Structure P
Amino acid sequence: MKKVARVLVVLMLLLGTISLTPVYASNQIISNETKSKLVEIKDKELKSIEDYKATYGDGVYGTVGYILNKIRIYSIPLTFLGIAISVIYQFVLGARHAENLYKGFNSMIVIVSLFVICQVLPLVFAIVIKGWRG
């Protein structure tokens, strides 16, 4: 258990260090093609937000609907990753230590529950806003 905690602390410190270091880019490094693709992606996302605002009839509701849709999309790969880690805890580490067996099973239940919530919440939001609000 101490080894796992040490590895997690080292990974968190490494990720924290990477995320806190500033990244500098000059105009000479970024090509015009990359700039045009970034502007294209930005325009596409802004248009998508505007579509959500038009669909829900309000800026706040449209923004919340857009965010919930993004959460719905990104929850799928994160769930697979979480289930893989839980399976490792349950079957690999749990073969030697019973607490890891239960830890893996309990974390799998939590991850699947969060996945269901992330998938159902945008639907419930759309039903409540479009259905009852009119």
Structure Q
Amino acid sequence: MRNFLGETLFWVHFVIVAFWYSLFFVPSSVWPWGDKIAFHFWLTIGIVFHQFIWGALLMPWTKKYRMVCALTTFMQLLRGKDIADPKNYNHSFTQELVGRTGVTIPHRLTTIITLSILTVVSIQFFFR
């Protein structure tokens, strides 16, 4: 049951991340819920800053500071990993998703991708 719940959380995570990334490709003219750029900006702020905060909250157990998504931690806990296990703080959803295709990417690259999205979305928001 825990494996099923962990896999379900993986796919919930996939939907959230796919939606987040796909907002770059949705024209503002077809976005029916108001200002798409502002929505994408505030969604990105929420996603990125929750990772900073969650990483800080996990520091007493991990002894390291990393940006960590709470969904990744819950997914790994459901899979039976301890909160101090590197799979909780030195692992990302993007790494796992890409890894399922047989390609490995470093954790640093996923952090760079996340911060790049924050940068691009911020530029769109502040300089539109």
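State the single structure among P, Q that was used to calculate distance in nm of label points 7 Å out along Cα→Cβ at positions 43 and 75, giving 3.3. That value comes from structure P. When P(r) over Cα pairs in 5 Å bins from 0, in percent is computed for each of P, Q, the one that comes out at 2, 10, 18, 22, 19, 14, 9, 5, 2, 0 is Q.
As an exercise: mean count of other Cβ atoms within 10 Å over residues 35-42, calculated from one structure in P, Q, equals 10.4. Which structure is it? Source structure for this number: P. For the structures shown (P, Q), relative contact order in percent (Cα under 8 Å, 6 or more apart) is largest in Q. Figure out for me which of the structures P, Q the number 2.0 belongs to, where distance in nm of label points 7 Å out along Cα→Cβ at positions 3 and 91 was derived from the coordinates. Here the read-out was taken from P.
Work out which structure the value -27000 belongs to, where helix-only ellipticity at 222 nm (-39500 (n - 2.57) for each DSSP H run of 4 or more, over all residues; to 500) was derived from one of P, Q. The read-out comes from structure P. Structures compared: P, Q; top value of FRET efficiency 1/(1 + (r/R0)^6) of positions 83 and 115 (r between Cβ atoms, R0 = 25 Å, to 0.05), i.e. the largest, recorded for P.
All of the numbers you see were taken from the coordinates with simple rules; none came from a lab. Remember, predicted model here, so these are calculated numbers, not experimental data. Cβ atoms are built from the backbone, for glycine too; each structure is taken alone.
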